[in-house]
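Listed next: structures, encoded as structure tokens.
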Structure I
Amino acid sequence: MRVPESVEAFVRHTLALAALLACLPAQAQTNATPQAAEKPVPAKPANTKDNTSGKEVPSLGRVEVIGSSNDTEQRRASTAAKIIIGKEDIERFGDSSVSEVLKRLPGVTTGGRPGRGGDVRMRGMGGGYTQLLVNGERMPPGFSLDNLTPDQVERIEVMRAPTAEFGARAVAGTINVVLKEALKKTLNEVRLGAAAEEGRISPSASWTRNDKFGERVSYTLTLSANKSDTRDEHNTRTRWYDLDSGTQVLDQHDTGFAVNKREGLHLNGRVQVAMAPGESLILMPFLMLSQGTSETQGQLDQMPGGAIAQPYARYFTAGDGRFSSLRGNAQWQKNLGDGTRLELRGGAGNGTSETHSARQEFDTANLLTRTTDDQTSTRETGWTLTGKASHQLQNEHSLVAGLELDSSVRRQTRTTLQNGLPILTEFGDDLSASSMRVATYIQDEWNPTKQIAAYAGLRWEGIETRSDSDAYQVSNRSSVATPLLHATWKPDEKSRDQWRSSLTRSYKAATLQELIARPSISQRFPTGSNEVSSPDRAGNPNLAPELARGFEIAYEHYLSKGGLVSANFFYRHINDLIRNVVALETVSWSAEKRWVSRPQNVGNAIARGIELEAKFRLDEVWTDALPVAVRTNVSVFDSAVEKVPGPNNRLEGQPRGTANLGADYKLRSLPISLGASVNITPGFDLQLSDIQSSAVGAKVVTDAFLVWFINPSAQLRLSANNLLPRDYLNTSSVLNGTQRQDHESANQSKIRWGVRLELKL
């Protein structure tokens, strides 16, 4: 990807600026800004001129903004690049999950079928490159953003580059979901909704209550319940070719469907107690319960002949699962005077999951040939403790230092039976794993001039992971130091233009699942030899963390009525990339060699891209236009894995780009607001290794909504998600000596209709 000469010139100037700013703290005094849930907005120095009027205005020092500033102004005031999505934008299209909301943001993509959410990726980088937080904390294993409903969310913060306070495990960036916050006004709100896919109804309900107990205690409580019922068809085809003869030697066709039913109950709250002047205590409980069942039926048709015998002709799988997460957090804050503030935060939680899956396979005569039964029970407990001190001086310095400790213990019992007999007995059924993390950081934000804001941070983080089972012990220890620099520059004090730049170091630690060596056996070939396309899976306790050096530069222009236009370029150089590698191994669970997929550190990679964004009302651009709100963004991604042959040797799952276009309008003559959006992720080819390649089909998701404001206390929202459904196509190819295996899948997507009544009681 060629960078324009103008951008290259600006990059050189910005690098010089960043180097200069890095030297300033040695000559300046330091101070700190009291930090709340939102970053304080720096006030202007004494006797500065207002950017709009040009008049002299007195300085009142720094002002902590609590809900009075709009999302765009908070974004503008942040030294480190931050995108804020408020409650109105979150609820606009009646999305069923938070991940569906995120897909409309610049540079964000989701995995899975169109309209179904899936894993969230910034810059197209999956596999843990995006740090996902809820109220600034990492959630336990098994948690997904799809578990959260938009009704629970106050706002979403998207940070494109890591900061010392939020952590450096954010190679692609950080998404922080902030749940309902403290009382802003008394509110008693009920929402009743239902969604439908091909006649299958998924109801939902939520209740939000904001109120006070006397003058010193306020609280927010959100309770939501939902139930989903979906049916998904699948159509896959696998073909083997002999490369020497050029003939097809085997053809398998798998068709079927899956019915998934799930219900959930979510509770989150916030109780804020005003203690002595300048002192407060905040209690934040969080509860999530979910359970569901699934049934999958399929038929495998195989053309006669070939060296591989047909493994089965028909199969049926029944599964059920339960997940629960209970967590309690407490936060104490105290202003000590002289611009000093202390904050202590602690929390403890418990998460459990139980899954059961039973599979039956039948031959062409409809006789039962094999059964597989897998039952897993997992319990994870953990605690966190953080302390933060901030100090503010009059010269616009804001110094913050913090210490973080967290610990988690996972206990898992897994039993796998094949035809009623246990397998993998040498690894045992019980597994215990623990993780301990220690982090410390310091950061300084300051304004060297009226036109420059700068940020410098340093974070050190160490992680130790241990795992014990009946057959082995695993231990992994790693630590990373991450220096971070951010800067903003306004060419003119009165200008609505500003430039941003960042120099960062970030990392991606191996997950517990990647470290644990307990294997998982291929369902298609459970005994004897297997195929390279259906490998067993196992962990690697010797993984090192991925380290990334990053650079960003952005231009932002803010319009007079809250709109903006921006362009952002990013670059990441990644060392010790972790990727699953398939190899033929001698294993303990089979007398024959088996293909096994294990994560490995495979070398270096680079990722880069450009993100363009525009948000405005048409009457900001054309005087006589209607006040239609327009939101559009286009992102282009590129990456290269060093040891994988090109031309499509990008990071796994990364598309070439993504684009969004949306508009909404509130009618002048009727109490109605309506809008639509389209999300496009083009198809792309991917070279995973010298023997593996894949092609991912395009995703086009069109959404629309209409809101009828019945009266000030009631409104009715109608929505249509994935309005123009299309099949989601994917292919892959694997070479095995003189044979090539091609795999094709076509997954059907569907329209999701929604209706929701919102009442303020």
Structure II
Amino acid sequence: MRRRNYTYLLLGLLLFVGCDATKKVPEQSYLLNKVEIRSDVRGMGESELSPYLRQRPNVSIPIFGKWKLHMYNLPDNDSTWLNRQLLKHGTPPVLYNEQLAVISAEQIRLHLNNAGYLNAKVDTMVVKEGKRAHVTYSVTGNEAYRIRTFQETIHSVDTTVHALLSDGGQLQLVKEGDLFDLSVLDDGRENMTTFLKNRGYYNFLKDNFYFLADTTVGNHQVDVTLSLNSPADGLTYNQYNIGKVLVVNGVDEAVLSDSTRSYQLDTIDYKGVHIVSQRDRFLLPKTIYYNTFIRPGRLYSDRLVERSYASLNGMGPISQTAIRLTPVVRNDSNYLDARVTLFPGNMHYMQFGVDGTNSAGDLGIASNVSYEHRNIFKGGETFRIRLNGAYEFIGSSDSLNLLDDSYYEYGAEVFLSVPQLLLPWRLDRLRDQPSASTDFTAGINYQYRPEYLRQFFNLSSRFQWSSFDWKLQNVLEPVGITYVRMPRTSAQFDSLYMNEEVNPILRYSYDEQLIVRTAYHATFTNYSRIARRSMPTIPFRLRAGIEVAGWLPRAATSLGAGQRENGRKTFFKIPYSEYVKGDFDFAPMYVWDDKNTLAARFAVGVAYPYGNSIVLPFEKRYFGGGANSVRGWSTRSLGPGTYSRDSLGSDFGHRIGDVKLDISLEFRRKMTSLIELAGFIDAGNIWTIKDYAEQPGGLFRWNSFYKELAVAYGVGLRLDLNFLILRLDGGMKAHNPALAEGERWTLFSPNLRRDFALHFAIGYPF
């Protein structure tokens, strides 16, 4: 029966794909079946020139072909609901248009002209067969024009502007021998304008700069001169400082405009910023000041305005911010008076969520309910309380039936975020940090399994801030405390996993312990997430962090506050963990065009237990495999090293390590606005930093780790829903370090059941 259903499905697919694409093409017209661009200009291939086409064929994807056109062609009329839906969601045939073909050729030629190929030619060839048209654009660049000399005359118009641009290295736009590329020169104008607008030149325009090009010097060379228009007043361009700053603090417009209701207003001066509020102040003056970077006396900068918008609009209680700048002259100096209007949003939020879970193949359900107040103390503070629970069905993946039951957990979390750095008064200058916040979290979580009950108690504090261009983001966790305890364990679990002689790794990983940590993490991108006017050729993201645990209890016990229990020092009679952990993640990307992207990732992590810890806490150790790791392995099924399933038949807690390496290369191809295909190669593994007898083959060794790298390849399907990306990746093992030497390369002898892993995830893997 199932085979018959597959047959019907295949026949339906063939019927769909085999539908005549020219079915609804009128007589004397031609379906634009294919468009090719053949170019002899290096770096000016189809991907570079196709955006200048004014007509493109119907969208086509592998296997399904021009599926939207086929959908449109299926019904003969709109007499039924199904036919109307097919017509609505399908696309009519793209008909060849001779006039649009001429315009496309001219647009390609103009683009080549702008890139320095002033003698470029574009020939159009059209082949018509049946009711289909195949258009080929043949591009001949001929010899390119190059820059012979480059000079500027800005100093003759405005010496101050010239000095600023010269000191900032902005005048080195091109050099001798460069292509005469107008886009490069125009980018130079844009960059110089941005530079000046961030140094006080509020109303400076890009068109104030212009180029003179002499193409008559011969030998395909050009002399280029950069010049500056004289200002309208014939004197100099004006620099502006910030003058008066008025902040309308959530005041109703009707109250503000009614002079008879002025008694309802409260105006104060906070460090030179005038703040108008109603008697029940929307936001405290201190919060407004530290999130508004337009302040009296500062030199005007576009970045100050952008940063103020980002910081204020990023606050929960604010739905919208409006900033109005007015040029004024005072005492022969130029100022910009600023009016900042803050519009209140909704302060109270309730949220309820239900999610399906799939943890290493075990299915379950999780739910949460939360309440959030986004201005609880009128300082833009976000207060949230969250309750969560989860239930998971644990399959008997091990030969032992120890885990063949169900698992559930529940917990609560209280969170408070203050939109500024709460630092001592003597460090007040550090408070003035962009997009800064101080966060406090307290939580409790219970994990119940048939073999144990595990409890977590968490307290943490965190500082967050970023650079003015958003390229660098910092997270500092001065103190984070986690208390782990297991008030109940079964006799079987104690004998197999909590017995130091049988399994010391899990014994110390799961034992009652106190984790007191300090951590710092930074993320750097070489592009601004606020202003993306000039994206680099190769954008990248770099993350690095370090975490140290145990120094505070160690200091306290050194003063005699601690005791020893079973050979370990304790703090308040609780053994504490000591370790250091560092992570590094580098993810560059090369964008060929709007459809093709090559992304890469290199990530490494190392953690080392010392002093009071024999092994790392279980939650702090690394695992390999999964949707964001080496995708030929399922979650937590890779490594460490060459380790394979032990003789007892139980893998519980052994596939964890202290060192992790992930290397990935992924090509992404945008098929439609919705569908994206990907091909990838992953490599990596985890290792232990100490030689544990329970994890044979897991030790990291410099002279052999590269032989133990797991390698996988595969393809992926992504659905871009705008607000999120759904990802389905299928990976195959190519090199499996868990197999015996000589059998590890499975690339040429794959076993689908053994070597294939399927992953469903949200978002890109890196």
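Points worth noting:
- Value 11, calculated as relative contact order in percent (Cα under 8 Å, 6 or more apart), assigned to which of I, II: I
- At a computed -1500 (helix-only ellipticity at 222 nm (-39500 (n - 2.57) for each DSSP H run of 4 or more, over all residues; to 500)), which of I, II: I
- Origin of the value 0.95, where FRET efficiency 1/(1 + (r/R0)^6) of positions 495 and 551 (r between Cβ atoms, R0 = 41 Å, to 0.05) was derived from one of I, II: I
- Volume of the Cα convex hull per residue in Å³ - highest-scoring structure of I, II: II
- For the structures shown (I, II), FRET efficiency 1/(1 + (r/R0)^6) of positions 71 and 287 (r between Cβ atoms, R0 = 25 Å, to 0.05) is largest in I.
Rule-based calculations on the coordinates, nothing more; no lab input. Keep in mind that what you see is a predicted model, and the values were worked out from it rather than measured. Cβ atoms are built from the backbone, for glycine too; each structure is taken alone.
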